[in-house]
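Values in this text are rule-based calculations from the coordinates and carry no lab data. As the structure is a computational prediction, the values presented were derived from the model and not from experiment. Cβ atoms are built from the backbone, for glycine too; each structure is taken alone.
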Structure I
Amino acid sequence: MQKRIIQILILLLPLGLIAAYKHYSEQQKDKEKIITELVLSGLQFAHYQTNELDDEFSKRVFKSYLERIDYTKKFLLQTDVDKLQKYETLIDDELLQLNTSFIDLSNKIITQRIKDAEEYYIEILSEPLDFTKDEILELDDEKNPYAKNTTELKDNWRKALKYQVMLELKTKLKIQEKAIEDKDTSVVIKTYAELEEASRVKIEKRNKDYFRRLNQQERTDRYNLYMNSISLAFDPHTNYFPPKNKEDFDINMSGQLEGIGATLQEKDGFIKVVNIVPGSPSYKQGQLKVNDLILKVAQGDSLPLDLVGMRLDKAVRFIRGPKGTTVKLTVKKVDGSIQIIPIVRDIVIIEETYAKSVIVKDPKSKQRIGYIYLPSFYVNFNEKDGGRRSADDVLKEINKLKAEKVDALIIDLRNDGGGSLSDVVKMAGYFIPQGPIVQVKQKVGAAKQLNDTDPRVQYDGPVAVMVNSNSASASEIFAAALQDYDRAVIIGGKQTFGKGTVQRFIDLDNVVNGKADQYKPFGALKLTFQKFYRVSGGSTQLKGVEPDIVLPDNYTYIEYGEAEMDYRLPYDEIPKASYTKSTNMAKRANLIKASKKRLKKSETFDLIDQKARSIKKHRNDTEVSLNLETFKKNQLIRKEESDLYKDIFKDTTLVLVTPLEADWQFIEKDSSKMESAKKWHKMLMSDPYLLESIKVVESL
C-alpha cells in the first residue's frame, strides 16, 4: 500500500517541481521548497479526506502555527500578531507559489522577541520580589490575550517569574520550618531575605537554561513547526516528521535503537547522563555513570567534536550510531576528573516497551489468572524480517501462561496508544476461530475487511481486556473486535480515546530522485489514509469503545480524547460485516450486575469517584494568587482535599503476583531485571482496577 501511495505521488507531483530542481542552490530554504511541495502533494492526493487549500485552510494553519511558536504568549506582542494577520487568509496562496514571506517574517519577529525577553528575566530577577501584594496570575495561556505593548509584556514576565520564585521560596521556607521544628542542626537557618534571594538565583539559573535552548532554535525548527501546522490542518494525526523526529518515532515503535544506551539531558550547557539502560553497551562497559558530563565525542579514531553548548538533539545524533562502531566520549566525572571512555555501539533494547506477563490472583480465591501487559502494538519497520513484533511477543506470553495452566486471561491495554494495524488483526485472531477483525475504508471505494487468517484459536478460555481513556487506535480495534464477537469482557473507564483512523508513513526520500538526491534527507509524512470500523459497522472515531464493566477514573466527569482535538474527522457508520458471535458472554448481564454491586461497597472506588468529581470542579481553576500567604492558605485547602485520595494505590495486599517460571530463571540472575520486576509487581499488587478485573474474569 505504501509503495502504491508513493507511485501516485510521483505521478501527481507538479512538473514544475522537477524542472525547478536545477535552479536550487544548496541553501536550506531551497530544500524547504522541495519539502513543501512534497508535503502538499501528499496531503492533497493521499489523505483520506479531501481538503481544499483555501482561506479556511489558511486560517487553520495560521492559528496552529502561532500557538506553536509562542504557546505561552510571553514573546509576541499583539502588534506582532497584527503584522502577521495579513497572511491569515494568504497562506494557501503562499504555499502554492512556494513563497516563504510568512515564515520569514514570523521567524524574524519571534527571534527578536526572544532576545527582548531574555533581558526582561535578568532585570526582573535582579531585585527582591514583593510577595505581600494581592496579585493574580492566569496559568491557562489560552485565556490570556497577547500583550498590547512591551510594558504589558514585561509585566506578564514579572508575574510569571514571581510565581516561579514563590514556589521555590515556599519549598525552602517549609524545609526550614520543619528543620526548626525537628531541631535538625544539619540545616543552616537563613533569614527570609536570604531564602528569597536564593530562590531568585535558582529561578534565574533555570531561565538561563531555558533561553539557551530557545536561542539554539533555528529557522529550520520553525519551518518544521510550519509544516506540522499545515499537516495538522487536515486532521490531528497527520504530521510532518523531520529526519531526526522520524528516527525517534521509529525507536518508540520498535523499542530499540543503535547506540550506547544512556539517557541524556541538557544542563547548564552540558550534556548530562541521567540514566544508563540496563544491559546496554554503556552498562556493560561500566565506566559511564549517571551525572557524568559529556564534553566531547569522537567517531573511532577521528578528532573529537566539542559538545559544550550544543543542542541536545544534535549531540545525540553524534553519540548514536551503527551497531559495531566505536564512539569515544570525553567525560567530566563528578569529582572533576576528565576521562575518555570508548564504547562499542550495539542494539539497545528498551524492555519497558515490550509485552510481559505474570500470574495474578485474588488473595481470597484459588484461581490463577494470566495477566499480559501490552504498552503498545509495536513493530520494527526497519528490520528486513519485520524485527520484533507485538503480536509474536503476545503469543509467546500466551503460550507461557498456558503452560502454567492459568484459569483465565487478562490483557491490559491501559494507556496503550496503538501502533501496528497488522499486529492487532493477527492478535485478535488468537481468540476466535475465523472471521473479520476490522473493516477499513479508504478515500474512495467500498470498505474492506481485514480477516483472521489463522483458523487456530490460540486461547479459548475466559478473557478480560482492560482499557482506559488513553487506550487508542489499535487498542480500540482489539477491544471492539473481542467485544463484538462476545469473546471478552471489556473493563475500564466510560470510553476509550476515540481514534478511529489509520496512518501510514511516506518516506519523502523515496518519492524523488535524480538531482533532488543532493537535498536529502527530506523526512517523512505521516498521514491519515484510512478509517477503520468495527465488524458491527460502527466507528470508534470520537465514540471510542464503551466497556461492559465501567469503572470510575480521573476522566469520568470531564471531556477527554479525540472529540476534544481540533480538525478531527467525523463519526460515521458502514454496513456490518458477516461474523459469528461466541457464546462465551452468556453471563454478561450477571457479570455487570455483580461488578456494580461490588463497586457500591468499595471504599477505594468511592474515593476514586470523589477524586474524579474534584478534578472536574477544579479543572477551570487556573488563577493563582501571588500573595505568598494567600497562596499558602489556598494550597493548604487543596492539599487537605488531595490528601483524601493519596492512599488510593498504596495497599499492596490487593493482588497476589507470581512471576512465570520461564521468566524467573532469567530475572533472578540479573539484578537490574530483578529490581525492575519488583517495582512492577508492587504496582500490580496495589491496583484496584486489576483486582476488579480478576473478580470479573473469574466469573466468566
Structure II
Amino acid sequence: MGLNLFDIVVWWLVLEITGLAALPIASQVSRNLKDNGYSAAKPLGLLLLTYISWIISVFAGYSYYSVLLSLVIIGACSLVICLIKGIPLVDKKYIIKFELLFAGVFVVFAVIRAYSPDIYWTGGEKLMDITYINGMLRTTEFPPADPWMSGTVLPYYYFGYLLVANLVKLTGILSSIAFNLATASFFALSFTTAFGIGYNLTEKMRYGIITAFFVTIAGNLVGFFQLMAILFLKGDVINNIVSFNYWIGSRVIPDTINEFPFFSFLQGDVHAHMISIAFQLLIILLLLNVIKSTKRDWVSVTVLGMSIGFLFPLNTWDYPVYLFLSALVIGFNVFSSSKTMKDGIIKSIFPVVIVAASSYLSYLPYHISFKLGRAISFVPSGRTGLGYYFVIYGLFLYLLFRFVTLKSKKSGLKPAYSVPALFLLFVLSSALEFELLILIIPLLILSAVSLSKEKDKNHVFVLILIITGILVTLSCELFYIQDALGAGNPALIRMNTVFKLYLQNWILWGVSAGYIIFHFRDSFSQKKTWGIFAVLLILMVSVYPVFATIGKSGAFRGEPTLDGELYVKKEHPQDYMAIMWFKNITGQPVVLQATGEPYKWNTYITAFTGLPTVMGWGGHEINWRSNDAQINTRFSDVDTMYTSLNMDEVYSLLRKYNVSYIYFGEVEAKRYSSPKLFESHPERFPMVFEYGDVVVYKVEPNR
C-alpha cells in the first residue's frame, strides 16, 4: 500500500531519459519553434522508441534488449546530430519551468490515480487494456498474439500497448502499477505538449498554460449543470458533491459517447483513444513548425509523415484526420509563397505526397498484417441536436465565432447580407432534421473567408485547425463507420464514430481557443462585456474537472495505492492466489477459462498474467473480426470442454486449441458446477495448483 513513490520516480526518470535522448532530433525537426522543439522531445522520443522497437522486433524478436537497443539508437542518432549541428540551444529558464510543470502535473495526476486505481471490469475497458499490455509483455514476435483468442494474432491497433510495455520493460515496474503511472504520464505529456503549442504560438508561457487547460483539463458544461442541481435541489449537498457522478459528462448526445480529454484521463482506461491524445498534439506541434518555415526541410517533412503514420497502429480513427490536416497546412504554406495558383498546386503536391507516403510505408509490415475491413455508411437519422452540441462545445463555439466574425469583417464580408441565407439554412436544417447546419455552415464560411484573406501565419494555422474541426463535426453528422454495435442495435450506429471524432475535434478547438484568448487578451484586461462572458464560460467548464475528480477519487479518502490489481486480493482472494501462481509460468501456454462476458468478472487469469485463453470477451472480438461463426464455435467448444464426460471429445478439443492448463475458479464454479471429468482422470489432468475452491489442472500429452 502507499503511493509507490519509488516507482513514480523511476517511471519519471525513464520518461526524462527518453526525452533527453530525442531532444536533438526534436530540435532538428522543430527548428522554427520558439522553444526549439523542447516541448516535442518527450512525445517524439516515445514515438521513436515504440517505432524502432517494433521494427527490430518484427525481424529479430521482442524483448527487453530490443527496447534498450531502440533507446540506444535514438541516443546515437541524437549524438550524430549534435556532432554535426551542435547542441540544441534552449533557454535554461524555459527548461526549468517546463520540467517543473511536467513533473508537477505527472505527480499530481499519479496521486489522483492512486485514489481510484482499480483495474476494474465495469464501466470501461481497463480489463481489456491490462490484458493486452500483459499479453504484449509475454510476446516475442510481431504481430503479437491475441490473448483473448489463442492461436490468432491481435486484430486491434496495438501500438499504445506496445508503448506501455516498453516502459514496463525499461523500468521493471509491475504492470498493475505501470497501468496507472501510464495514465498519469499520458496526461502530463498531453498537458505539456499542448502547453508547447500555446507557447510557440504566442511566445507567452501563461497562454501556453491556458491552451493546456482548454485541451486537457476543461470539461463540458454538464459539470456546471450537475453542480447547480446539487446546490439548488433538496438533498445532502456535501454527500452529493463527494459522490459527484463524473460519468454523465461523457454521455451527452443520446446513444453516443462524448468523451473529452480530462474525462478520458480521469476514467483511467489505458486505451487507444486516450494514449493518442499526446501524439495528436505532437503532430499539431510539428505542423506549427511547418507553417512557420520559409523553406522545405525534407527531414522534418519525413518525420512528420512518420508521426502521422504512427496514429494508424495507435488509434486508426485519428490517421485520416491528421493526414488531411497536414495536407491543408503544407498546401497553404506553399500557396502563400507562390506567385500563381498553378505554381502553388504544383509545388505543394510533392511534400504532401512525401508525408502521405512516409506515413504509410513506414508502417508497411503492420499494414500487411492488419486488415481493417470497415465500411462507411450514410447517417440516416438521429443526428446531433443543437442543445447537446452547445453543452459539449459551448465555450469553444463562443470563442471561435468571435474570432472568425471579426476576421471576416476585416475581409469585407458583412453579416447583414447573410440574413436571408441564414433563414434559408434554418429552413433546410429543419426540413432535413439536421440542426447543426444552422451553426456549422456559417462558422465554416466565416472561417474560410477569413483564411483566404489572412497573412499572419499564426492566424492561418488556427483557422486551419478550426476548419478541420468543423469538417470533423460534419463528417460525424453525415457518415458513420459500421461496427457490431450498430448491427446489434441500430440506435447505436454512431456511438464509436462520434466518440472518436469528437475527441479529435476537442483537441483541435481547444488549441484554437487558447490562441483566441491570447488574441483578445485586451478584452479581459479592459473588462469588456465579451471578455466577461468568456470568463463566465471558462468558470463553468472549470466545474467539471474539480468536482469530477472529487467524485472519482472518493474525496481522497482511504489509503492510496497505484497497484490496480490489489483489489483482487480483497474481493477475490482465491483467484488472486491463482493469478500469483500463474505469473511464475514463462512463455505463452494456453489456459482454458470460462468464456468472457464483457464488463463482468471473468478471464482474469489472462487479464492479469497475459497468458492466452481460448475465448475472452466475445463481444469485442466480434466487433474487431466480424466473424461470428468462428467466435461462436469457440464459445461452444469451451462449454463442451468443461461439461462433456466424453474423454476423447474433450481431449480432441484441448489439443485443437493447444491448451496447457485448465482453470477452475470462481466464475467456472458458477457456470459449470464442478470439473468432473478432470477430477476423475488425474493421469491425464494432474492437479498442479489448489487454493480453497480454486483448482488448476495440467493437460498431459496423450499417452
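Looking across I, II, the calculation of relative contact order in percent (Cα under 8 Å, 6 or more apart) that yields 19 traces back to II.
Of structures I, II, which gives 0.75 when FRET efficiency 1/(1 + (r/R0)^6) of positions 245 and 397 (r between Cβ atoms, R0 = 30 Å, to 0.05) is computed from the coordinates?
Details: I: 0.45; II: 0.75.
Source structure for this number: II.
Of structures I, II, the largest value of FRET efficiency 1/(1 + (r/R0)^6) of positions 293 and 429 (r between Cβ atoms, R0 = 35 Å, to 0.05) belongs to II. As an exercise: volume of the Cα convex hull per residue in Å³, for residues 237-316 alone, calculated from one structure in I, II, equals 122. Which structure is it? Considering all the candidates, the number was obtained from I. Could you figure out which one of I, II the value -13500 for helix-only ellipticity at 222 nm (-39500 (n - 2.57) for each DSSP H run of 4 or more, over all residues; to 500) was computed from? Checking each candidate, the match is I. When Rg and Dmax of the Cα atoms in Å is computed across structures I, II, the figure 26.5, 89 traces back to II. Comparing FRET efficiency 1/(1 + (r/R0)^6) of positions 373 and 533 (r between Cβ atoms, R0 = 35 Å, to 0.05) across structures I, II, the highest figure comes from I.
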